[in-house]
Structure formats: C-alpha cells, structure tokens
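Colleague: Take a look at the structures below.
Only the coordinates and a few stated rules stand behind these numbers; no lab work does. Just so it is clear, the model here is predicted, and its values are computed rather than measured. Cβ atoms are built from the backbone, for glycine too; each structure is taken alone.
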Structure P
Amino acid sequence: MFNDRKIRPFLRFILMWPLYLAFLLVIMNVYVYFIDSGAGKIVTVFVSVYIAAVAILVVLKRGQISEKLVKFGAGFGQVQKNLIKEMAIPYALLDGDGRLLSANNEFSELCRDKIRLKLNIGQIFPEITRNVLPENDDISIVHITVGEKKYRAELKNIYVDDADWSEESKSIVDAKENVLISVFFYDETEILHLQKYLKDRQLVVALLYIDNYEEALESIDEVRRSLLSALIDRKINKYFQDYQALLKKPEKDKYLIVFQNVYLEELKSIRFSILDEVRDVNIGNEMAVTISMGIGAGIDSYTESYEAAHAAIDLALGRGGDQVVIKDRNEFLYYGGKSASVGKSTRVKARVKAQSFREIIEENEKAIIMGHSMPDADSFGAAVGVYRIVKYLGKRAYIVLNTVTDSISTVVGRFQGDQAPTEYADMIVNSEQAMELFDDSTVLVIVDVNRPGYTECPELLEMAKTKVLFDHHRQTSDSIGDAVLSYIEPYISSACEMVAEMLQYVGDGIKLKSVEAEAMYSGIMIDTNNFLTKTGVRTFEAAAFLKRCGADVTRIRKAFRTNMDDYIAKARAVSTAEIFLNGFIMAVCEADNVNSPTVLGAQVANELMDINDVKASFVFTEYNDQIYISARSIDEVNVQVVMEKLGGGGHMSVAGAQLAGCTIKEAKQKVKDVLADMVKNNEI
C-alpha cells in the first residue's frame, strides 16, 4: 500500500533543500565582500550560477524526479508483493478479528478450495480459534495438522497508521484498532518425525524384582522348587525377547532389563501383562508369585535412567508390590497393583529397624512425634508406642496433637486431665509448642502417614534435620523422601502393629503401661475393623504382646461404642446408598450433629461391604469445606488405585481422598467417571 499523496510533499521538501542552503552561500558572499571586494565579486558569480542551476532543477525537473521516485517505490512494493506471493512458506494476512485479507500461493495450495477472502481463519484451520489470536506484541504459536503434514503456525500483530491505508485497502478491511495479523506456516513434519525416531530409540532401563521369591518356594515341595524357579525365569525371558530387550539376572530374584522406548508404549497399552502371566504360574505352589517393576524413562543419561528405575522399584515395593511404576522425568505412572500385599512371617526387618531407631534416639536429646491431621486411634496409638521407646532410652518425648476428635477423645482423655498420671502431664503439645521445642538435637518421628501435606504440622518437616518415618500406607510419588530411617510396610495392618513389634526389640527391660497398651491395641482394632481386614499372623502376635502388657479388651470396646446421634446418622447414611455399575455402592454421610463425621463415614463404608455382590464402597462426607471420601473393598478392587486418581491413597482395601472446591454431587460424579474409565480400560 504505497500512498502517493503522502510521499509527494515529502519529496518536494527534500528537493527544495539545496535552494534553502543557497541562503548560507549568500551570507558567506557578503562576509567575503567585507574582507576583499574582488574576491566577493568572484564568489557572487559562482553563487549566482549555483542558485540559477538549483532553481532550474527544482522548477523544471522536480516533477520528473518525483515521478521517478514514486514509480521506483511503487515498483519496489510490487517486487515485495511478488516475493511474498511466491514465497515457499505459506503466508496469510488477517484482520484483527482473524478474517482472511490476502494470502500467497503456498497458502492457497495448503488450503486448496477452502480459501475465500473475508473468511475467518478458524473455518479453514479449526485449531486457530479466537482465543489463540495474539495479544499486543506476543507471538502466538499453534500446531495444526493438514492431511499427513504438521505445521507450526506463528501469528503476530502488525500495527498500521491510518495514513498508510489506501482507499482500496480501506474498502477491503475494517482495520480493528489498526491491527493486522500476519500468519506464517512452518512445515515441521520432518522435524517431528525425527524427534519421534530419536525418542523411540532412546534406551529405557528397568528393574524387575520377584516380590515373594523365598515365600513362594517354601510353599511348594522341595523337588519342584527348581522347576518353579525355571518356569518363572523362562516366562520373564520369553516375554521380553519379543521386545528385543537385553536382560540380565544379577541375583536369583532380580533382573536388569534394557530396551528401546518404542516398546514402552506397547507395554503400556497392554498394561504390562507380564504381571498376570507370572502370577498365573502354578505347579502346586500355594502362594502365587508376584513381580514388581521400576522403569526409568525419558532421560538421556543411562546413569540417571538407572537411578530413576531404582527410585521407581523402591516405590513399587513400598506400595505393596505386584505392580509397575514408571518414572518419566518428574512424573510417576502406576500399573497393576491388583493383588493384596504379601505379609512376611519373619521379624528380621522389624529388629533391624528397631536397633537403628535406638541408635538415632541415643544420639539426640529429644524426640517430637506426630501423626496425620485429624488423627485416629492408630495414629495416636503408634505415637504413644514411640513415646514409650524414647522415654525408655532416657530422652524427652512429645506428641503433637492439635485436634482431639470424638473417635480418640476417650483414649486421649486417659493421658490428660485430673485423673491422668502425672508422668503424662507434658506429653501432648500443639504445633506452636512443638516448633518452640524444636532444636538441632531433636528427632522428628512421623507415624501412620508418609505424605507431607497430610501431617499434623507440616512446618516441622522443614525444621527437622533428622526425620524418622514409620508407616503402613502405600507410598506415593510425593512421599517424605529425606528420612534417615524409613520403615514402610504396606502389608502390615496398622502403624500400632509395626511399633508393637519394634518395642520387643528396642530393649529387654522395656514394658508398656496398661493405658499405653490399650491405646495401641485400639489402633490395631480400628484399622483392622475388629481384626476382619488386613490381618496376618504378626497382627495377632502384636495384639497378644499388648494383651500381656495389660490391655483390657472390655474397656477398649466400651471406649469405642457409638452414641445415639452417631448411630442414627449412620443409619441415614446407609439409607442413601445407591449401586453403580453392578458392584460399586455409594452413600452420603451427613455431618450435622456428628462430632467425628469422617470417622463415621469410614464406619459406614465398612458396613456397606457386608452387602452381597458389592465389590467396593464409597462414602462421601462434607466437613470443613471439603469432601472426604472413604473407600473400602475386600479383595476384588484395589481402592487405593481409585483414590490415587483423585489425589488420595491408602491400601488396597482401605483408602480415602479429600476433594476441595466441589459439592458432594460433583465429588460423586468424579468417582463414577474414574470407575467407568477404569472398567473400560480393564483396570478393574
């Protein structure tokens, strides 16, 4: 758009400058006359000739010069227009609303019969919506697909003054705020193909462990043990041969596997069927063999990929085994985890951890113990057990407790108040008091929780240099990872069971008071639903130890009886139950007139599992502007995986989640969507 009316006055101004400068020569001529009249006359002649020549040039040639310059400018604009028209990169010019004004040949070829002036670009390329048009001086980038080719479209604003518009241009476009949008399309098909090629051939490191190798062999006759081991080994080798994997066996129950990234996507699509294939190996063994895999992917360095695989296998084992965990840079992906964790009959690990804990306590002056927020009987009972260990070792100990819910008020009341023994007077502190007590010689002991955000006082995690973690919940990717001592066993029924075992190995003379034994016994009883779920041989052994220490079962039962309001609320919650997908039952627990609504919701979820043909139960409770979900199952559904998809966690049969910023109806729909998706993908 070359504006002739604007350029001609500018050219006249430029051409008149030699004439304006002649006045300087006249002044110089006058000055010369004062110096020498003869020289002045000579200068006068030359100045006169110069002025005459300039005047003739301006008067006679001005029009021709102006016309030549205008023609040159117009020709130059036409050259630019032709260059853009024939440019090898598709290019288009849009108005401020995204309507097409002009385009070059490559753009026309790209759009074929779709191109038409004033047509909105979004009608040609649906990916370029109104929302992606550039703002101010930003460059907006949109990736589009045309046939088999992929393009990167770059959109940028062009600001144009009103005077630069010709009448023809103004008739074509209503320039919104004098803004045009230029669009360049860069073909990135080849680049993306090469990127995919390199990514597909990137090596992936995996670690495969047999979870229960020794236990499975012990469950079969000695004659057939070598056969079982050979069958498992053959199954694993044959499976990964199909993916051109390099497989090495450094130990009898461990494998190192390296394969190309292209096969990882295929393994994901079949959800790592090797888990089921190994589990189905049976030659008379009473215990099914399970495996776990940790995979490090998306990392260029082989060393870092191996370290990522190691972190992933640790997480898989910490979550109970029988699953695959992929660490793709900072993202964790989970597959499997359908079977229950296999309990270990040996207490070697408990003894080793107890001795390590003793050494840590002896090196410090005091310990601060905390569980999860909204503590239950297991959290408080485990804290009491750790308190007794620390006191036995002659160190100071404190338990962080901010809220005493109805579910533990009776138990906590025996450690506080006028009737409580004086030795427990300073045992319980709140978060503020705990932070004041904290110093460099303090050990922070976390029980019954392994996620930082769920602890009673997350600030203590920042302050602590020495952390110890005791938990029985399955680990997640955001678990506390910098503990000097971490004892996490998902197959153990409760944190109280874990601490009860450690108590027996810390020292020979340690003995629990009856009130402490009852607090721990309560934790086991509540977490196992009166010894109905997640119980093993060691669970009853721990209960027997606590019974020998003076735990009174009758007193514990009385302490956990339900009041009338809670019983009515529980009955109302059960009455709201509805069945979803012929196996999942959902109910809503009202929090009105209930002191511990979340505990009541968990009790309702337990009771709903007594109904025939129910695979899993989900109870929704609104409390403190959040929706608490209690999930329960027996053996058909891993509710932990379901809750993890909603940001929660737990165990295979006992799990939960907390949702903020939504209603119960919306929370219920989210759970239904997750269940429907998992059923569709054969995850349940």
Structure Q
Amino acid sequence: MAKFSFSLERRATGSKARAGRMHTMHGEIKTPVFMPVGTQASVKGLTVEGLVDAGSQIILANTYHLLLRPGIEVFKKFGGIHSFMNWKGPVLTDSGGFQIFSLPHARAMNEEGATFQSYVDGKTFLLSPETSIEMQRAIGSDIMMVLDQCIPSKADFDQAKRAVELTHRWAVRSLEARGDSPQALFGIIQGACFPELRELSSEFLKKLPFDGLAIGGLAVGETQQERYEFTGLVTDLIPDSLPRYLMGVGTPLDILEAVHRGVDMFDCIMPSQLAHRGVAFTSHGMIHFRRQVYKMSEKPIDSRCSCHACRNYSRAYLHHLIKAGEILGNELLTFHNVHYYHRLMHEIRENILAGTFWSFYEAMKSELDRKDEQNPGVPPRVKSSPKPARLGDYEIVDLEEGTSSIRQISSGEIFISASQPEKDAVKLYIEQARLNQKLLNFSEEPLIIWDIWLGAATNLMAIINCSEELLSHYGKLRPIHIFTFEKDLDPLKLACKDPNRFPHLRHSAPHKLLTQDEWNHPSGLISIQMLDGDIRVSMARAAPPHLIFYDPFSPDSETELWQSDTFATIKRLCNGRPTELITSINSIEARLALLSAGFMVGRGVSTSFSGESTVAYLPNKTSANHPWSSALLNRDWLKNFCQNQLPFQNHLSEEDKTDLCHKLRNHPQFNF
C-alpha cells in the first residue's frame, strides 16, 4: 500500500488559493476537495454508487459514533470500513473530539481523555488519544485525526490556552499510538480567537511528523468575519508542503472564502442535513422546497446543473415530495446538493489551474450569497408590471437581450444603451486604448487612468477585469492606479442592489468604493481612488494621467464638461505627458473643443450604441508614430468644416468663426 503524499500543482495569482494532489492508500485526491460526511459509515440519503455518481473523491466517517456502534470488533472482522460499506475510495476519520465537545454535561475530561456513557446501550467508554487511534486503525481510514480538545471559539484566554496545551500533549501521544501504521495522521491547530494561541499551536505542531494540519475550533460560535480572519492567519503559519484542512466548514461561500485563504480540504453535514429539510443549493441561491411558490414550477432544481435529479425532475415534483414527507425527496435533494458541492470544487480547481481564480472568486461571491430567488412566498394571482427601481434622479431600465442599464430621469439619458454594455466598454475603451499592451510592458512606473464618470462602473470593471486576467495569466503586471470621478453615487448604489441585472458588479471593488472611496487588489498592483464632487475641481487632486476614459453624459446634459476650457484644464493637469483620451461622443462640438484645447483628434471605432467614437492625444516628439495617427481628422475634414459646417455654428459671431477656422489651420494636426 502506498504511503500518503501531497504535492502542489499551482498557486493562484492575487490569492492564496492552491491546487494539489494527495496520494493515499485508496487512491488519488485532487484538491481543493470537499468530503461528504458519512458519520455512521453512510452519507444520509445516498448509496455508495450515488456518492460515486455525484463526484465524491473521499468521504469522512466519525470515530466516536463508530466506536459505539457497530464497535471495534466489527471493523476488525471485516478488515476495515472499505469492505464493510463497499466504498473503494479514500476515507478520513475524525477523532471524536468534536462530539465530546458537544456533550458538556455527559462526560468527564482529564489528562487521560474523556469518559462518557454510550447513547446506544449506556456502557461507559474512555476516549483517549490511544483508544481513538486504535479505533481509527481498525477502521482502516486513509487519514486519521488526532484527538483534540475543542472549546467554544468565544472561550476566555486561560481556558483556550489550557485546551491548546492539552491538545499538544494528546497530539504527541497520538503519534506514538500510530506506531507503524501506513495511515496518514493530521494534527489539529486550536487556539479559539486568540492570534497568539493560534501561532503557538501552529509552531508546535508543524515541528512534529504529521502528514497534514487541520484548523479546528472554528464554526463553533465565532462571526463569519472572524472565521475568515483566523483561517487566513493560520494558513500563513502552515508549511506549503502540508495539506490544510478546515474542519466542519461549511457553506459554499465559506468554502470559497477559505480556498481563497489557502485551505485544501473541507467537510460539512450541510448538503445532506439541509436536503432533509427540503433545501437545495443552486446557482440561483438556496431554494426552500416547502414554499408554495414552487407548487406549479416546471423548472429543474438548477438550470445550470447536470445531475440526474435536475435532468429528470421538476421543482413542482420536489415540492410535492417534500410536503408529502416522501423519503425520495430527501434522497434527490441530497444527491443534488452533494453534486453541487463537488461541481463547485471542480470549478474552483479548474480556475486555479487556468490562472483565472481571482476573477472567478470575485464573480462567485455574490452568486453564493444569494437567498431564495422567489419572492413573495406565494405566486401572485395576477401578474403586474413592477415599478422600475429608482434612487434619486436615476432608475433601472431593461434593454434588449435581457440586459439592463441606468437612466437619468430628468434628462432621459441612458448610461450605456447597448444590449451588451460590458462588451461595448471593452471594444470602445480597453481594446482601443491597447490596455493589454500598456500593462504588459512591466514598467515599474504605475499606469495612471482617469475614469470620467464612474456611473454604474461598467468602464471601471472593464479595466479591472482586463488587469486581473493579465495578472492571473502572466503572474506580473505593470502597476495600475485608477482615479474614478463621480458627483452622484446614486447610479452605482442602485445598480449594486441588483447584481443579477448588473453581473459586472459581482466584484468587491465597486461595493468597497461606496463605503471607503478606495479599493486595492491583494497583489498591490491594482488600486482605485474615487474622487467625488465637481469633476473640474476634483481633477486637480489626481495624479497626471496616461489615459483618460471620458464618459460623462452628452453635451446636451453636461455642457460645461464638453467645452474647450475643461479640456484645456485637463491638458494642463497632464503636466506634459502624451496622454490619450477616448470618448464615445463624436459630435462636431466635442471634437472642436478638444482641438481648441490642443489635442490631436481622430475618428475611433464604432460601437452598437453610439456609432463612431472619438480618440484624442496630446502631441509630443513621437506623435508621428502614434497608433492613432492614421485616424486623425485631416485637411479634407477641416476644409469641409470651414466651408460647410462652420456656418451652422450659430452660437458664434462671424468674427469668432473666422478666428476659429484660422486657429484650426494652425493646429499641429493640420499644419504639415
């Protein structure tokens, strides 16, 4: 039988997430991995064949419960749990420490171990490090756990310190009790919510010859944020060469966050426990099948799931089974939930290996935090058109092909009226600016971008997505600092409330900007600073830009922002840099204002919502070789303007028209 080994395949960029492989006596395990809980040598509601079909690589069994029933003699007779339950894959056995923790009034604890009475027949048992390992050796699990003392996460310091010290002494005894067994043995790091105790426990245990280390004492009363904090703290203390196991956690979101913090292994009873309560995990959120709203639903449990329950049964049928108390409903939901967890782990692993985990993590956080998608609790008898969501002077409007945007009520202008606003933002700004090329020159000088306006953050997220994708793929990036400008945050607040209609906002950056005015990527290479108020004033607070995405409302609504004086101010603040500016506006007035301010101005790419765009840059010694040189407005354009279009500039006097045409003829763009 092969001895246990663990190897890392890839670490994610911008995250501590990692993908690896464990080799055990009963096969290979690809990590990160979720272990269904088979407490009594059975996962409730699933056969062994069902576990295999759902994608299970390894299951967890419990030493405490199997010690009481069927007992050590049965496992010795059958040669272990694998032949006993006909499971051919790896098995991890918990030591029973958590179950002892769950019996505060029915056991006596001392240095030797825990003495308690069996809930099966009333017999008295001693669970010690030695008896726990003896039982686990008889079970024949691939991975054994040491006996530890688990205490509430909110225990005081002295109680937590005593528990850590006892766990350490028991860990040494567990190693001695293992003897020559080929089974792997994991230590358990304790310390409640005290960083110094967690560090003390980690330092002690990693010096011992354990095959892996687990994080215990979480999901027992602490807050979610504390759980994330201490998970990340402990993984930093565990050597890379050891697998990391977060015990008893948790929800899909908890697992995603823990993977992000460097955890490799998970177990939890939630998939089967909640299935027996009529609850399913789906890509649409958690669904409670007891709700009357599903009585007539012909949809599958999850439209994105390929498990046999989703392929063959409707929500209405599951609702009926659950309401009728039919065990088939529990079995189908258990299969689906376990399959869902394994599919999530597979997607996490694939994104780590592909170098796209950070983007996946940001997108999935909102999805995994969704609640039951249907509201109200009973189907309305008469469908009514819902009032559009509004905030201040803005409202959400639905566009073609199921997309949405934000409209300013007073002006009627829509931020981006395309059917695919994210794609148009990429075409107009990211591709036209050659942002990939700029970020991959690996200069130490930060690339400064001005994003005017923030709006619903469509352009901003296009920048972030591009940057994160490059960082994930190449592992390095030219530092990028974005200044985003906005005088009214209501559009972003409104869009952030509805990530289903604005999926580009399933990222921490826009939500962080609403509360802290800044966001920083974990790599330290991408940062955003939001400047609010009058843009013409706040621009002076930003560093000189290399690139400007200029996207306020049209000249009809924001006249001052499209005048020559504003662009002249921008030119002055660029401080001599050959700055590039892109805007979707192609009006004569906007192009004249840019030319008058000293920009070189040309025709940009066309988009589905605005037609031809406008590109502009400030000239310098290398302007003749600028990629946009061939797109510049030429002398023919100037001649046509002065002869045909200039007379229609009715707001100008005849003298001003003459002066403007003379000024344009002397512009470097036309003076060659």
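Colleague: Comparing distance in nm of label points 7 Å out along Cα→Cβ at positions 148 and 660 across P, Q, which is largest?
Modeller: Largest one: structure Q.
Colleague: For structures P, Q, which has the highest computed value of mean projected area of the Cα convex hull in nm²?
Modeller: Details: P: 51.6; Q: 35.4.
Sorting by mean projected area of the Cα convex hull in nm² in descending order puts P first.
Colleague: Moving on. For which of the structures P, Q does the calculation of log10 I(q)/I(0) by the Debye sum over Cα atoms at q = 0.16, 0.27 Å⁻¹, for residues 140-195 alone return -0.52, -1.00?
Modeller: Details: P: -0.63, -1.02; Q: -0.52, -1.00.
Among P, Q, the structure yielding -0.52, -1.00 for log10 I(q)/I(0) by the Debye sum over Cα atoms at q = 0.16, 0.27 Å⁻¹, for residues 140-195 alone is Q.
Colleague: Given -10500 as the derived value for helix-only ellipticity at 222 nm (-39500 (n - 2.57) for each DSSP H run of 4 or more, over all residues; to 500), which of the supplied structures P, Q does it correspond to?
Modeller: Attributed to the structure labelled Q.
Colleague: Of the structures labelled P, Q, one was used to calculate distance in nm of label points 7 Å out along Cα→Cβ at positions 244 and 492, giving 3.1. Name it.
Modeller: Working: P: 4.6; Q: 3.1.
Only one of P, Q returns 3.1 for distance in nm of label points 7 Å out along Cα→Cβ at positions 244 and 492, namely Q.
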